[in-house]
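Okay, got some structures for you below.
The numbers here are math on the coordinates, done by the rules we state, and not lab data. Model, not experiment: these values are computed from the prediction. Cβ atoms are built from the backbone, for glycine too; each structure is taken alone.
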Structure I
Amino acid sequence: MHSEKTTIGLRAERIAVRAALIMGLALATTTLAGRPAMAQEGQSALGMIVDEQDWEIGCDNLRACVALGMNPVEGQAGDYLRVTRDGDPNAAPVIELVIPAPDDDAAKPKQPFAVLALDAAGEGSLPAGPLALTLENDSYRYRFADEAVEELLAALPTAKSMTVDLHDGDNALSSGVVSLAGAAAALIQMDEVQQRSGTVTALIRRGTASADTIPMPPEVMTVKSLPIGELQDPLPKPPEGATAPEAQCADSVPPRVAYDLGQGSMLWGACATVDDNNVDYVFQMFAGEKDQNVAFLLPGEPGDDATRLYNPYIDEETRRLGSFYKQNETGDCGSATDWAFNGETFAPTLYISMGACRGVMPVDWPVLYRAEVE
């Protein structure tokens, strides 16, 4: 494994989160081959996320999917493969290799490249020779060319691992391993969700049916979003009837947070629980002194704990409410949701989730739900 600690980066902190859905598997709406799978009908249906050994596969409500192949050690950061494909019948798969960059800028290689090798493969191959890497999102990345994607896909059913050697010019820096255990199962799952199995576009079990037999994905839902302002300390006096913070919050975190929703409405949050990585706030919406109902609900989610968010914040660019639950200290696993306020209620615009804690940065996590802002 690469010895450098994975940098999650600022973009990780700018994606919203729902802790109640952290495990992801409970989000499934139907069962496919004994495993959770996304609903095939409805614009607003939530997607799914499934573990396949050392791979994790997630798809959203538009049948766009992300599959991640990671190192074989849970809780340890390392290199990973990221396979993405949109739900459009003619969409091509994209495969990227991601290598975490060191935290220290001085330690970053000046001429980074990777050399790849498979442990074995009955068919297919990897690109030969040094592969030039690009620094992006606190990691080094290599995007496979279309012909290389086909060769790698052919190798996945028989190969068990891929070795990734990182170099800086003539200097060998480190060596990592991406496990391919579960790769074929994850990509078969992707084909099933996108209804490609048996077609010429399938990733693994390719058939003779044309792409014309694949249905178009659902149209994206659109939502209205009004800007939200965050109130800074010292906060004004909370409205009468506002929930009181729990005593355990007083010494370590802000006991209350407050947001200006416009037109005289305010959103107040009171700290309910605190752990090493997260703060849980219960929210109320007030129009003047009148308590209004507020709920943060994903499609198909029950109303339990719908007034609570972890680590809430306002995104400086979008002016939307978000929260980011960290399943561990480094924040390389968890869940996230971005919420739009339409003047009356909150609606999700983005929901991402990652169950395996193996160094995958939030910018690469599977998206399980997306909507467009008007």
Structure II
Amino acid sequence: MAAVALLAAALVLSACATGGSGAHGGADAAETATVAPRVPLSELTPLADPRAYEGPSTAVLAQAQIDPVAEDPPQSLPVTVTSHDLTGAREVTVTDTSRVIAMDLSGSLAATVAGLGFADTLVGRDISTTFPGSEDLPVITSNGHSVNAEAVIATRPTLVVTDGSIGPTDVVQQLRDVGITVVFVEESSSYAGAAQLARDVAGVFGAPAAGDLLAERIASQVERTTADIARLAPANAADRPRIVFLYLRGSAGVYYLFGEESGADQLISALGGVDVAGELGWRGMQPLTDEAMVAADPDLILVMTDGLASVGGVDALLADKPAIALTSAGQHRRFVDMADGQILSFGPRSADVLDALARAIYAPDAEAAAGGADAGAAAPREGAR
């Protein structure tokens, strides 16, 4: 698991470092979009055949704000925790959590800090942290997801929490060299992992009770949402949409299929779809080839919004990649995009992400009619669903 996670991180970092889309300093527009009141997922009428639907859809969170499980949770400091450094575990004592940097590839760590009730301790953010309230924090990554040591030090943090998915590692080590407490936590791209991360991060803050509350909330919300999605998805497994996740960075010429242990497999399964990459035995991130795309022949392709924009939108992608155009998804122009900082972020908003994606997959017309999704989230703007 760890080796695959590091491989994925290294590949994404290389893409961003060469000019990948999404290396912006402001909050993602999808994080601040206003969404009309929604019909509960349990009351939606799903498409008769989600595999036959034509046109792209955009998944938008009903509420981008992260609600904390407690305001100013009680803490017991100092606390000694195990830091899971890439070079091996070590004991680290945390004495001060008043100024915190929580950084990782997906933005899950900062979101977890906010979910625990410690958002006001954050003094900087990585490029994937875009939830409302974080937009004015100074960005401490450069060239996409590379940690800028000077930018981190300038925020005068008393604590840095990371999972090692962004680096370089020697830069993170420099932070310790100047006296900053650094704790590495283990992060798993899964819903069970999101709950465990809540407990682990809470442990670093000396607030285990808040961690238990957030972990239980994540687990119960995901369980309830996946049950609602199961009602929307076709009962017959043969009728369920065959789905793949593509990572696109057109400006860098980077195209990858996400397989098992990438997080995409967990997402697709929870959405009631057929995880084609898992079916074919693909693991981690695989470079996109014509042969792989034709073999997969998905009905629907999940993408990040900025990634789709970086290749010019659906039509430009299909023109540039004829193998994708040959698939069922390509012929139906069936792409579902979601904000980069949300779609693979396993944290306090896991259930909300699933809810938004399920609407875009199984009831896109109902969502568009309610004003809940913007057909033009990926530039250039796509036509009506």
Structure III
Amino acid sequence: MDSIVPRNIVVSAVNIRKGGTLTVLQDCLRYLSGRKDLHVTALVHQRSLCDFPGIDYVEIPWTVKGWGKRLWCEYVTMHRISKTLPETDLWFSLHDTTPRVRARRQAVYCHTSFPFMKIKGQDFRMDAKIPLFALFTKYAYRVFSRRNAFLVVQSAWMREALSGLIGFEKKRIIVAPPAFRPVVVDSRSEPGMTTKEPGMTKEGPGMTTFFYPSTADCHKNFEALCEAARMLEERVGQDRFRVVITVKGSENRYAQWLRKHWGNVHSVEFRGLLSREELARAYGEASCLVFPSRAETWGLPISEFLPTGKPMLLADLPYAHETAAGASQAAFFPVSDVQVLALRMQEVLENNYTNFGAVNAPEIESPAASGWEVLFKLLLS
């Protein structure tokens, strides 16, 4: 009996090094590593970040040194590499841009929601890379996009937005919601009982805790929550609630600005980034999740907090409505309206959930993929 000839796949991900995009790369290659019917070549920044058996690796570490080098790699280096490989059945780019390569079929995984974010002048002062990247990606999505048989996105809202942005047919944009490891919430401690930074006191029982876990990036909109906390202190006093944010205050210019302007707000606790175990404990202690980010493809902390059944205050943006599907107590506020956020926080303090409600799960139209097996079946069909 003749053996099956493996189909050739290339996965290009030369700029992926950390965060959610690295998780996607690792999950993708982990799945492909188990496919005996596929021969997989991965173009990566560093093999040690995503090393799985049965995959050929090409390390290209220099692309992270600037956008010019990244574009040279996408449109020149990868073209040269593609000519040296066996005929490629599928070239799957995992980071937004469409490379110029020789392949029977191409597809791109589109992570970046920045092109759909409203840019503020302050963004350039805090971290110019983010608004410039937003502008860059808006055009990078377009370049060579017609080469692709499919685009892959994490959410239905982004399918609509991306189709409108670059004129790509929605029937060729696959919605593949991200898989994530559930955070096992630690509920052993009493609500409100957690230690602050060294030298700080513990809060007593009955303290309402608002929690916002995210990185110290300017589009995360920590300032809205900090200012809402200041306003709420003026209304109800300092000792009825606290706001825990995973910013230390020294990470970058934006974090330093937050600490300078709201470091003296009694209720705001600059906790810093948490380990997975600490995050589980913080979810267990929190009374309410607040997620005011101005741009997300998928708000992962919303997914992680949702199983607790506790209230959530979320930015009134498409990503939050989609990610919060299935929540029993969620309220949405205009992302730039600090007064409404402070009012919703006050309602949580007063156990008034009139403005909170269940979030219905929308039906996702095809094409859609619930996992890597389904996704590659679509990509290779």
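Out of I, II, III, which one gives 13 for relative contact order in percent (Cα under 8 Å, 6 or more apart) as computed from the coordinates?
It must be structure III, since only it matches.
A value of 15.9 was computed for mean count of other Cβ atoms within 10 Å over residues 122-129; which of I, II, III is the source structure?
III
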